[in-house]
1. Suppose helix-only ellipticity at 222 nm (-39500 (n - 2.57) for each DSSP H run of 4 or more, over all residues; to 500) works out to -25500; of 1, 2, which structure was it derived from?
2. As an exercise: distance in nm of label points 7 Å out along Cα→Cβ at positions 12 and 44, calculated from one structure in 1, 2, equals 2.4. Which structure is it?
3. Suppose you compute distance in nm of label points 7 Å out along Cα→Cβ at positions 20 and 60 for every structure in 1, 2: which one lands on 2.3?
4. Upon calculation of relative contact order in percent (Cα under 8 Å, 6 or more apart) from the atomic coordinates, which of the structures 1, 2 produces 49?
5. I have 1.05 for Rg/Rh (Cα atoms, Kirkwood Rh), calculated from one of the structures 1, 2. Which structure is it?
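Please treat every number below as a calculation from the coordinates, not as lab data. Computed from a predicted model, the values in this text were never measured in an experiment. Cβ atoms are built from the backbone, for glycine too; each structure is taken alone.
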Structure 1
Amino acid sequence: MRSPPSAAKAVAAAIEAMGATVMVARALVEGGREVELDGLEREAASLCAAVMALPAAQGRALRPNLEGLLRQVDGLALSLRGG
């Protein structure tokens, strides 16, 4: 039987899932569609809180994941500005 994922693995999975959502949103924007970002803002706040709740070493280990997500969000922002 598989053991349940650790909190850090769960947060990493949530970061990855949000990255996929951001990629879809960017594709929609680049295809001329409008997207609602309120849900992304709430999810980002939840992810930040989840990372902060982890032990410091586990939170630091997720930094590359968060930096990757930030690059995806920056790309979405660029697309929203028409760039």
Structure 2
Amino acid sequence: MIARQRLDAWDRQGRKIFTLRDLAKLFHEDSPKTLQGGVNRLRRHGVLECVARGIYHYALSRSPDAYRLERIARAMRRGGIQLRVP
């Protein structure tokens, strides 16, 4: 499975949190529609976990991340994502 190999390589470099833009760079050969379909499949199979709109966590990461929440917040800032407060 190519997707797992690429995500594992990024995991070894310390990358566990991804924006949709990061995944588009990782799977550069995919069209936007194909990319979204692939992301949905990876979510359904438990490889990626959606932690916020457009932010994904690599669920099969081999190393624990004590700064997961901070990395999610940084990815949200990079992606321009804003939380809605009721």
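1. Among 1, 2, the structure yielding -25500 for helix-only ellipticity at 222 nm (-39500 (n - 2.57) for each DSSP H run of 4 or more, over all residues; to 500) is 1.
2. Numbers: 1: 2.4; 2: 3.0.
Of the options listed, only 1 reproduces it.
3. Details: 1: 3.1; 2: 2.3.
Structure of origin is 2.
4. Considering all the candidates, the number was obtained from 1.
5. 1
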